[in-house]
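Structures given as structure tokens follow.
We did not get these values from a lab; they are worked out from the coordinates using the rules stated. Remember, it's a predicted structure, so these values are computed and weren't measured experimentally. Cβ atoms are built from the backbone, for glycine too; each structure is taken alone.
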Structure I
Amino acid sequence: MKRFFLTALLALGVALCYATSPQDSLLIANAKWQTTSENGITLKHAQIVGLYGSTQSISLVEIPRSRQFKFGISGNNGMRKTSQQAMMHGALAAINGTYYNMREGNSVCFYKIGAEVIDSTSMSEFRSRVDGALHIRGGKLQILAWSKEIEQTYKGKRGTVLASGPILITDGTAEEWSEFGQDFILTRHPRSAIFTKRDGTTVLLTVDGRSRGNADGMSIPELAFLAKVLGAEDAINLDGGGSTTLWALGAGIINYPCDNRRYDHEGERSVSNIVYVK
């Protein structure tokens, strides 16, 4: 009986953490976005009080579908800040990439450039959060399903693949994450994500956190709901926490990275890899 009670209590807690409301949709839709344009792309930021019963600080970059914009992945060059790696590649905008070993500096997720495998996904990452990947070929970005079995048999020799996760949305429908570690899924953290819209727009999205009253962070279900309301057709979560950084040429750091424990634009952390557009 005791075990049944604890199981039921846990299930109730999970259900409550997954809960969102029509009011949350309205708060997102009616947010007062600070919007600017730089080099043909759109930059937005909003601080939304009351979203999910909290204060949320959200930043994004919208890249319209166009042959002039090319996506790429920078990595395997040691630990560097997102802004530094972006400028090395002449980028217009960039977001931090996937999970990595903070001591060694290497990705702990599959990373392949052409025919060369740089890094593989650790079993702990598969168990805790990795079920997707970014595939960039000819400058075009695509979100793929990923697994241990796919990785072991992957034969693609063109383009770049970088695994991450969890996948948030597929074909306009939010995923289900019960197979992963629920502490990571349900705890509010700073988050980074990429999603694509039906019209071909690609969005780099960050949610700040760890600054009570300014930026409370989001759970994975809350992040998926946000992306869905913003028009996501396919979406994937990237590394978050102190790594969460969004940068744009001419604007600098757009979000409020938390590695310095202050709500400002100065808390950028060095990371293993980034996703950029130029």
Structure II
Amino acid sequence: MRYLLFDIGGTKTRIALSTGGKTFGEPKVIPTPKDFEKGILLFRDAALELSGGKKIEAVAGGIAGPIDREKTMLVNSPHISGWIRKPLKKELEKALGAQVYIENDAAMVGLGEAAFGKGKGKRVVVYMTVSTGVGGSRIVNGRIDESAMGFEPGHQIIDPTGSLCPDCKSVPGYLERYISGSAIERRYKKKAYEIFDPKVWEEEARLLAYGLNNTIVHWSPDIVILGGSVTRRIPLNRVRFHLRRIMKIFPKVPPVERAVLGDFGGLYGAMYFLKNLRKTAQDSFK
């Protein structure tokens, strides 16, 4: 069985081929096209290159933003607006000649971390990513939890009046507008990886803790896993410190750990989905 795996992020797209569903080859990593039609051509060319022209049985992956209930297209995204409401599933199936399954990108990464990474063996796993934007997902017993419209913890309001972070200039205060890579660049006029001032990262740890508090009391996880390029700069010990200070209702804060699958967590999640959960997905649409 040849599976094509993908992860369409706000900045980069990753594509890989899995033969047998237990591992995958060297991924192709390229900038995410802003134009939808160019994106479809990219997938077609990558599939031909990775498979050597041989048939691909199924395709799965995530895309940055909420998707429609039928899981056929992206319905909103602040970072790849050219893909919104475009027939992603239909066009990929036409281009690749295979069944295609689409999920939110953070949901696929969360599934990968739950199956192969830091959440392995845990019943309820929360994955939060902070990179270009902020996303997250809830994984229960090795499956992406059910929802009506997906999960968007980056759009929770942590500061309705703007008093928590006056410099953020975001009212109402969505978490993503405070701690994402794009928000940090707007505020400090530098990319996150160019900032070394510990005071900046202490503030980001504090703001992230408010979002994690809300997510924990809503989703009640066994573990919280943090991924994304920006979280590599935020000191984890300070996130835990602020979270312990904020959290009042639960007697114990769940472990907060870093993701271990690096930039390819979404590919691991897509591979696990196709190998283990494809029948479940098919049954849900009957």
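A compact table of results
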read-out	value
Structure with the greatest value (metric relative contact order in percent (Cα under 8 Å, 6 or more apart), set I, II)	I
For -6000 (helix-only ellipticity at 222 nm (-39500 (n - 2.57) for each DSSP H run of 4 or more, over all residues; to 500), calculated) the corresponding structure among I, II	I
At a computed 0.55 (FRET efficiency 1/(1 + (r/R0)^6) of positions 163 and 227 (r between Cβ atoms, R0 = 30 Å, to 0.05)), which of I, II	II
